[in-house]
Structure P
Amino acid sequence: MRSFLVANPKGGVGKSTLATNLAGYFARAGHRVMLGDIDRQQSSCEWLKIRPPGAPRIESWDVHPDKPARPPKGTTHVVLDTPAGLHGKKLHHVLAIVDRVIVPLQPSLFDILATRDFLAALREAKEMRQGIEVGIVGMRVDPRTRAAGELHRFLESEKLPVIGYLRDTQVYVQAAAHGLTLFDLAPSRAEKDLEQWQPLLEWVNRP
C-alpha cells in the first residue's frame, strides 16, 4: 500500500486541492483509493459527498484526529488531508502511517516563515525513520517567476526537493464545485494544468 500525507501548518495553502486531485489521479489510474481527512472542517470528506456516481470511486473512512486508524484491507493508495496547525503528537501519529509527505507551499515570505519549523520537524522525522520521503509543491505560482526562484533557493537551503509547481487557476475551483478533479475533466479543458502535474506524478509513482 502506498500512503501520502498532504500537510502544512499554515491554512489556505491548497492542501485539500492537492489531496483531492492526487486521490483523483490514483482513482482514474484504477487503484483502490482512500481519502482520509483529519481536518475538523472535513473539506475533503464534504467534497466526496458531491462526487458524481459515474466518476472513478474514491472511498473514505473514519479518521480520529489524535490517532488515525489504518485504512480498510484491500486499499492500494491512501491520501491523508490535514488541518492547519498540525504539529507535535498529531504530526508524529500521521507520520507513522505514511510513506511520503507532500507539503504545498506558496512562494511568499509569510508562508515560508510559517512553514520553516514544520519543515525542520519533517527533516528530523526523515532522519529518524528510514524510507519516508518529503517533497514540496509550489502552489499558485509560475515556475518562471522570481517568486518561484526565491522559493527554490529557500528549499535548497532546507535540503528538500521541489517536486512540482501548480499555477493559480479557476480550473481547480470549477472542478471541485462538482466533486471532480483535473483528472476527471476532458484533457483539452485542463491541458496546461495536467502538464504541470507530470513532475509531481513522476515523484509519487517512483518506487
Structure Q
Amino acid sequence: MMESRPKYFHITLLRHGESVGNAESRWQGQTDFPLTDRGREQARALAQRWTRERAKFDFVISSPLSRASETAEIVASQLGLMVEYDPLWLERDNGEFAGLTPQEVRNNFTHPEFTTPYDPVGMDGEGDWELFLRAGKALHDLLKREPARYLIVSHGGLLNQLMHAVMGIIPQAHNSGASFRFNNTAFAELTYHPRQHRWVVDKLNDHAHWGDAESERHS
C-alpha cells in the first residue's frame, strides 16, 4: 500500500557540505567550487543519520552548483531518491567579488560607509533586496506544488533570505537585523499549513551528524 502524503508542506532546508571555497575562505557566490573530502564526509554522515532516523522525503530539489548538487546526490542516493535542479536555488550572484578572498576584496574595491538593501553586492551582483525577492520567488514556486515532504539543497545566503521571507522580515540597511545561521550540511525544518497560512519552525542549523563525520575522519 502506497504511503499517503501529508496535507501540509514539510520543508527541510539544507546547506551544502564544505566546499573548496569554504575551506579557502572565499566569496563563493555563483563560482562553482566543488566539495572538499570533508564536505563529502559531512554529506555521507547526514545521509546515514537520516537513514537511521527513517527520514522521509518525497522530492529533492537542489541548486545546480556542484557543491550543492553533489551534496544532494550523496543524500538522495542513500535515500533512494532522484534530484531535481532549479536555478532559483542558486547562491547570491556576488558580482566581481566572486571567487575572491576577503583580503582581495578589501584591497581591490572601495566600500561605502553605509549601504541600503537596494545596493548591489560586488559592484553588479544581487543586493539583499534582490536576493530576498528571488528567495521569495523560490518559496512561492515551491508552495504552488502539491503538499509533500521536500528536501531543498541550497546555499547559506539564499537560505538566509528564504527564512526572512518565511518570518516576514524584510532586509535591513547596512546588514543589520536578524540573520539565520546555516553551517555546512546544517539544516532547518519547517512546516507550512496552507489552510491556516501557519508556519512552524521545528529545527534550525541542526548539524548533530558532524560528530559522526569527525569520528570517522580520525578513526
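Where does the value 0.25 come from, among P, Q, when FRET efficiency 1/(1 + (r/R0)^6) of positions 156 and 196 (r between Cβ atoms, R0 = 25 Å, to 0.05) is the thing being computed?
Working: P: 0.75; Q: 0.25.
Only structure Q yields this read-out.
Kindly point out which one of P, Q the value 2.2 was derived from, the read-out being distance in nm of label points 7 Å out along Cα→Cβ at positions 100 and 164. Walk me through the intermediate numbers first.
Values: P: 0.9; Q: 2.2.
Answer by label: Q.
Thinking only about mean projected area of the Cα convex hull in nm², which of P, Q has the largest value?
Working: P: 10.8; Q: 12.9.
If we compare mean projected area of the Cα convex hull in nm² over P, Q, the biggest value is for Q.
P, Q: which one has mean count of other Cβ atoms within 10 Å over residues 84-91, as calculated, at 17.9?
Working: P: 14.9; Q: 17.9.
This figure was derived from Q.
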>> Matching task: 2.8 is the computed value of distance in nm of label points 7 Å out along Cα→Cβ at positions 12 and 124. Pick the structure from P, Q.
In response: P
>> Comparing relative contact order in percent (Cα under 8 Å, 6 or more apart) across P, Q, which structure shows the greatest value?
In response: Q
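Where a number appears in this text, it was derived from the coordinates with a stated rule and is not lab data. All of these numbers come straight from a predicted model, not from anything done at the bench. Cβ atoms are built from the backbone, for glycine too; each structure is taken alone.
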